[in-house]
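Please go over the structures that come below.
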Structure 1
Amino acid sequence: MYIPKIYENQNLEEVKQFIQENSFGILVSQQDGKSMATHIPLELSKNDDGNDVLVGHISKANPQWHNFKDKGEILAIFNGPHSYISSSWYDFEEVPTWNYIAVHVRGTIKTIEGEALYNSLKALMEKYERPSKNPVKIEDMSDKTMRQINGIIGFEIEITDIQAAYKLSQNRDDKNHQTIIDELEDTSNPGSKAIAEQMKKERNK
């Protein structure tokens with residue numbers, strides 16, 4: 001991913017937190033010279049060796065899993081809030097732009113099954129069921145329901161590289177930076193308001 005230096009976030013712990021909070025990602029791979037992509041939750045974890053990994057699963061009906069055995073590089077993309085930045089918000093003439101947060105994770109993939117797959121599904125459910133009024137536990141599901149596990153392929157991606165772009169008007173002076181925040185907060189767009197919050201955090205580092 002092309003990232004101008006001013007927008008590059010090298011704070012690995014902050015980026016990992018972002019991945020955990022925005023874990024519905026895009027899994028991208030190559031098969032027979034063609035790009036394939038699947039939109040799925042990808043959970044940040046650690047393997048038995050203590051290395052950072054992404055864990056997930058896809059349907060066996062999805063042909064993308066057939067190239068998981070190649071041990072080639074795979075790409076996971078995570079997107080955060082984003083918002084249009086109007087030219088009218090500056091006190092000088094400038095083209096419009098877009099503020100956003102995006103993270104690219106590269107690594108090598110391998111399939112998982114048995115206990116490792118079950119544990120990954122259990123962790124996924126526990127994370128997302130926790131806020132529910134009546135959280136469901138995988139241990140309470142019937143054997144009939146759990147047979148659906150036979151229709152998925154679990155995988156683990158050992159991370160080799162993380163790139164994070166936090167494009168948040170870092171190149172603007174204090175006056176214009178504040179004006180952009182004010183305009184974003186004045187919209188009804190949740191993404192715009194979230195970008196305004198991120199801009200304030202970034203400025204206050």
Structure 2
Amino acid sequence: MTAVRTENNLILVNRAGLPTRYGSFRIVSFAGGGQEGEHVALVKGRVTGEKDVLVRIHSECLTGDVFGSRRCDCGEQLDAALRRIGKAPKGVLLYLAQEGRGIGISNKVAAYHLQDHGLDTVEANEALGFPADSRNYGFAAAMLKILGVRSVRLMTNNPQKISELQRHGIKVTKRIPLEVEANPANRQYLRTKREKLAHLID
């Protein structure tokens with residue numbers, strides 16, 4: 001298969017079928033673009049040349065997505081997004097290799113330690129010398145362009161994802177909230193998202 005390149009050198013590496021408990025998808029892997037790690041997309045139905053495709057941009061969260069951490073809402077958001085896409089005629093979930101808001105798993109664990117001693121998520125990242133959020137959504141826009149998606153209905157509470165997609169040439173025709181129920185372990189985390197990162201959370 002010939003690799004597909006975009007303007008920022010992100011490369012489509014491989015693709016295959018992926019039956020899941022949410023339905024049948026195609027999994028597409030990407031690499032390059034000046035970042036370590038590999039990104040993947042789960043694609044439901046035909047999306048090439050399509051408008052208003054249901055899309056979720058999800059940053060890797062080992063603790064939440066795999067281990068079921070209650071400190072965040074990531075795993076529950078991933079589950080909810082895949083359920084919605086699985087029921088839709090077409091959709092895309094982009095899974096970005098941007099663990100810990102872009103600081104990596106080791107630094108994320110260090111940030112957890114600081115949070116255990118009273119800092120919130122933003123304060124912990126900054127205490128370690130990182131921005132509050134280091135993620136880059138230009139990768140997501142490039143992935144969507146490679147897949148041929150023309151515009152999206154985006155499942156997100158994060159306005160930065162909307163502005164970054166549109167800045168990189170992907171039109172967002174609708175924002176679909178993706179809120180999950182808070183629990184005692186993540187209530188402060190969600191409050192910090194809303195108050196310090198401007199996430200659209202009730």
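Coordinate-derived values only; no laboratory data. Small disclaimer: the values here were computed from a predicted structure and weren't measured. Cβ atoms are built from the backbone, for glycine too; each structure is taken alone.
1, 2: which one has P(r) over Cα pairs in 10 Å bins from 0, in percent, as calculated, at 9, 35, 37, 16, 2, 0? Comparing all candidates, it corresponds to 2. Using the calculated result 15.2 for mean count of other Cβ atoms within 10 Å over residues 10-17, pick out the matching structure from 1, 2. It traces back to 2.
If you line up 1, 2 by distance in nm of label points 7 Å out along Cα→Cβ at positions 114 and 130, the top spot, with the largest value, goes to 1. Computing relative contact order in percent (Cα under 8 Å, 6 or more apart) across structures 1, 2 gives 25 for structure 1. Comparing mean count of other Cβ atoms within 10 Å over residues 90-97 across structures 1, 2, the highest value is found for 2. Given that distance in nm of label points 7 Å out along Cα→Cβ at positions 58 and 82, derived from a single structure, equals 0.6, which label among 1, 2 identifies that structure? The structure behind it is 2.
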